[in-house]
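Please treat every number below as a calculation from the coordinates, not as lab data. As the structure is a prediction and not an experimental result, all values here were calculated from the model. Cβ atoms are built from the backbone, for glycine too; each structure is taken alone.
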Structure I
């Protein structure tokens, strides 16, 4: 689902304008980003949890040359689906 499709769906479901739906989605995205940057977690009870995970530095290979390269440590955002969401998919 693209951002445009999400805006359309929110506007239709709630009866608000597409402009206001866009603002709401932008505000939600900004809140999640700000919280994750502070190493926090964002939990949506029916969906799941966004959290930050740390990846250790590791060795990798350049696929085109086969040369070994050092991949630096990094923080990555992860989404963990809730049990209810997992069950609803199966």
Structure II
């Protein structure tokens, strides 16, 4: 089994009110990536992805386009130590 990695992503642009979180959840589940996604008060979206390196990298790339109605301007990514996330949820 390959080693798990964790990435924290901050996405800015028109990413709230365009189903970005729901689409992120669906994309993560399709890639067997664990973690969560939430809106931030400043208009950005924050997400945490845990899984294999390839799957997490795929999610980070997905975030650069996001949901069909989104207009992504910037994606800021930091790597962290995995914390054992299980499943993928939308946080409020």
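Listed values, structure above:
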{"quantity": "For 1.50 (Cα Rg over 2.2 N^0.38 Å, calculated) the corresponding structure among I, II", "calculated": "I"}
{"quantity": "Per relative contact order in percent (Cα under 8 Å, 6 or more apart), the highest-valued of structures I, II", "calculated": "II"}
{"quantity": "For 12.4 (mean count of other Cβ atoms within 10 Å over residues 23-30, calculated) the corresponding structure among I, II", "calculated": "I"}
{"quantity": "Test item: helix-only ellipticity at 222 nm (-39500 (n - 2.57) for each DSSP H run of 4 or more, over all residues; to 500) calculated as -13500, pick one of I, II", "calculated": "I"}
{"quantity": "Identity of the structure behind 14.2 (criterion: mean count of other Cβ atoms within 10 Å over residues 47-54, calculated), options I, II", "calculated": "I"}
{"quantity": "Identity of the structure behind 30, 52, 18, 0 (criterion: P(r) over Cα pairs in 10 Å bins from 0, in percent, for residues 15-54 alone, calculated), options I, II", "calculated": "II"}
